[in-house]
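The next part holds the structures, each set out as structure tokens.
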Structure 1
Amino acid sequence: MHRSLIQLFIAVIFLTVSCSPRKVQSGAISGNAIKVMTYNVHHCNPPGKPGVIDVDAIAAVIKQQGADMVAVQEVDVNTGRSGKINQAEQLAAKAGYRFYYFGKAMDFDGGGYGVLILSRYPLTDTTTYPLPMPEHKGGEPRVLAAATAALPNGRSVRFGSTHLEAYNKTSRMLQIKEISRIAGETALPFIVAGDFNATEGSEVIRILDADFTRTCYQCPSTFGEGGETGAIDFIAFRPKATFHVLSHQAVQNKEASDHMPVIAELQLK
């Protein structure tokens, strides 16, 4: 009788341990969940530190969040102002991403300047799409960098990183319309993330909302510059029925860049 009770006790412990929920490793897909991040890194130049380039600080912020895919804006590759280093390559290595794609928006200071995609999963069909702007208005060239990511669950998504024109509304409107057109050309789910240089309620974001579903509404502030704050960095997807938004947050880190990282976790339906 005593031995039977001991055996029963051991069996209960075994079942309890076996049925306990397992912790999912940060950054790994749990079922059909995917963690996405967007971050304007200001060419790895910390606020209030002119001429300082700190790739390690930016990489540490990205690594800490453990996102599956990251859209990065304002990236220097071999420019003089950043010491002729390849920030795209270094950010991928230091933050722990095996796959990356740099989309050059313009030549700058002896190198390239543009946007970046970091991914834990293989990337194919990588493309840099130039975005339109009125010739008479001037401004910096802008692009959408896009790639197809193969997820461990056998599905694929199209992921884009972008940075819209900062000082010209007409350019931003043309650019967001072009992004919608590009996204409409694929049958795959499309996630776009980046710095839209436009706030909620603006015409630019209304155009975005006509074709995409954002991961937040009445969003927390994502940048601080010259006393100005607001949400201008967004993550959005289409079609609407493809994903369910599990979470959204703006990480309160204002030391590494003048923008804050924006994180969203999406459930593939």
Structure 2
Amino acid sequence: MIGVTGASGRLGRLVVAELLERVPASRIVALARTPDKIADLADRGVVVRRADYNDLATLDPALAGVERLLLVSGSEVGRRIAQHRNVIEAAVRAGVRFVAYTSILHADRTPLRALAEEHLATEEALRASGLAWTFLRNSWYTENYEDRARAAAATGELVGATGDARIASATRADYAAAAAVVLTTDGHAGRIYELAGDEAWTMRDLARIVSEVTGRPVTWRNLSPAEYEASLVRQGTPPPVAQILAAIEAGIAQDALFDESHQLSRLIGRPTTPLREVVRAWFVT
């Protein structure tokens, strides 16, 4: 039995879809805080169970019979260490043999320290658990840039503070395929995969591609982190959120999202999805 936490989320759902291409539905356990959101998976024969990272009473029965588990990192920044430990401890009690965890690219050396802290703590908890593990250290989702691309198409300007830093993003579907490979094949235990897209692009490239796809002129305007933070506040972003977003941009400016090892495409057996293809899908229906 293969379990996937966060199966109602955008990544988790894609992982389940990938698994359905590889194993019988009856071998897949889709875990979600609100099972009603994935009732359609139950209709396809997937085992659907409630699992809430914060509710210990749900975790032991949710993991019963699961041998291989994908722990999709939680979305509640600041609470994830405790949440992930809850899942890991329940996995040990349930007799889970292997856990793959979605971490962050170059977690041990990324300049995005604030984001990496909880991932590193989870990695350490898995190392200490006695479980076999694999760390899937994912770069950014290309989809993270959809709203900014749409705003740029509307205003004619893409604004940020990353300079000409290289961003090796990939789609959620690319990362989901990698997770499914690791869950359904052998030889991955104890491995750390630094997963990133084959194509490294800059925000200047994104502006150019948005312009070419939409036929509207779009330019890239690079700001300092402080200027970017101020611009976000002027647009209505709450100051604490603007501060975090500016700090992330500063980290990306140090190539935090760049990797050229091509481990992702080798793992999934195909090239990762090109940026232009993703942008075209956003604007061309």
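Read-outs: derived from the displayed coordinates by stated rules, not from any lab. For clarity, every value in this text was computed on a predicted model and none was experimentally measured. Cβ atoms are built from the backbone, for glycine too; each structure is taken alone.
In this comparison of 1, 2, the computed figure 1.08 for Rg/Rh (Cα atoms, Kirkwood Rh) is attributed to 1. Between structures 1, 2, the greatest calculated value of distance in nm of label points 7 Å out along Cα→Cβ at positions 58 and 82 is seen in 2. Match the computed value -7000 of helix-only ellipticity at 222 nm (-39500 (n - 2.57) for each DSSP H run of 4 or more, over all residues; to 500) to one of the structures 1, 2, and report its label. Computed on structure 1.
A value of 1.59 for Cα Rg over 2.2 N^0.38 Å, for residues 130-177 alone, calculated from one of 1, 2, originates in structure 2.
Matching task: 0.35 is the computed value of FRET efficiency 1/(1 + (r/R0)^6) of positions 34 and 154 (r between Cβ atoms, R0 = 30 Å, to 0.05). Pick the structure from 1, 2. Clearly, the read-out refers to 2.
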